[in-house]
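Pasting the structures here.
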Structure P
Amino acid sequence: MNDYSPAALRRATPRPLPAIEIVALGEFVEHSRILARWTVGDARFFVWLDKSGTEIAPNAFIHKNSVAPEWIGEGSTRRKNPDAFPHRAVSQTAAAHAPIVAAIRAAIADGSLARAACEKYKAEYDAAEVTRLAAYVARIRLAIEHAADRMQLEGKGQDAHDIRFVALLNPDLLINLAGILQDARNK
């Protein structure tokens, strides 16, 4: 006799696997923390991979977090979100997780996803570093302009002109000069 109940149909109908993303939290594969993460409904999942990024350790847990923010509201109206749930660690050997664990193992076997994740991390880090250095150089140039303005007000026009010339140096030289001045100030 066939069982056509909703529960039996849900069990019999294969669910599509969620999209798996491999993420590196470091620049080099061998020195990075690498994880596989995915989202299903209102839950985020991740599992840590080994240091080569090519396998899941047999005793690794799958971590489950809520997609919903833990707190909602601001100030005096801030309260715990009823849709959020606390972090949970679930076994990777559970039957419900078998298809996703198998898909992760198949996807990471050759290590190309781990290498790509590390390259992405490095590119993002390098871009952030360029932005940070550009902001630092802008602050140095602004400080030089303020110093030159003060000198101008004090009647030291030639000194102000000379200081403004320093602001035209290339960024690397400005950063080195700022470091030298900071070291001299700290002594």
Structure Q
Amino acid sequence: MIAAMHRLILLVAATALSHPAHAQSVLETGFNGALKGCEEWVLNPASWESGSEPFVSSTGLGNQIGAVDRVEEINLPPTALRAGNHYWRINSTTDAGYVLVTSDRLPMCHVTGGGAADLQPPVEAVLSAPEFGKRWEKLGSTVRGDMVSTQFRSRVDPAFSMVISRAKAPGQSTDRVQVIATATYALSR
């Protein structure tokens, strides 16, 4: 009996050590993958110029990401960025996910996220993760109503910047786009 209990304790300890204290949720993974895809598309065009496989692989999303022919108007970038667009749907759960819009003519990308799940906690988890901080420098935030918009500059290339707008707090309405990230590369500095 004591030997069996000892084995059980060792098994529980081994299991606890083999899993990180905070496993990334599928909603975090989806948003992080969308941002990585955004960065890869703009900063490394070679990843998609001869086919999309290297680009898709760089997102780390596997079969969660797929190219689609079109997306709803609400997922499109501002009108000035609607040239040569490619659309990528990221299905994180059955009722929530993200859309990544890229362009083969403009150095930009645009991410939207929505659905029945509350995306504020996973988005904040990604933005506060050390991995994100290694890639992006926070420049400042503004608040408008129940939304906060934060501007970031790429640590890889300062000409690449992004604004991410999302709910200020958990539990905001899920009947609209919950997160919008638009990144552009300044061709002349």
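Highest-scoring entry among P, Q, by distance in nm of label points 7 Å out along Cα→Cβ at positions 47 and 79, is P. Matching task: 0.90 is the computed value of FRET efficiency 1/(1 + (r/R0)^6) of positions 71 and 95 (r between Cβ atoms, R0 = 25 Å, to 0.05). Pick the structure from P, Q. Label of the source structure: Q. Source structure of the calculated read-out (helix-only ellipticity at 222 nm (-39500 (n - 2.57) for each DSSP H run of 4 or more, over all residues; to 500), -9500) within P, Q: Q.
Name the one structure among P, Q that mean count of other Cβ atoms within 10 Å over residues 151-158 of 14.9 was derived from. Corresponding structure: Q.
Each of P, Q could give Kirkwood radius over Cα pairs in Å, but the derived value 22.0 comes from P.
Taken together, the values in this text are just the output of simple stated rules run on the coordinates, not laboratory data. Predicted model, so just to flag it, every value in this text is computed and none were measured. Cβ atoms are built from the backbone, for glycine too; each structure is taken alone.
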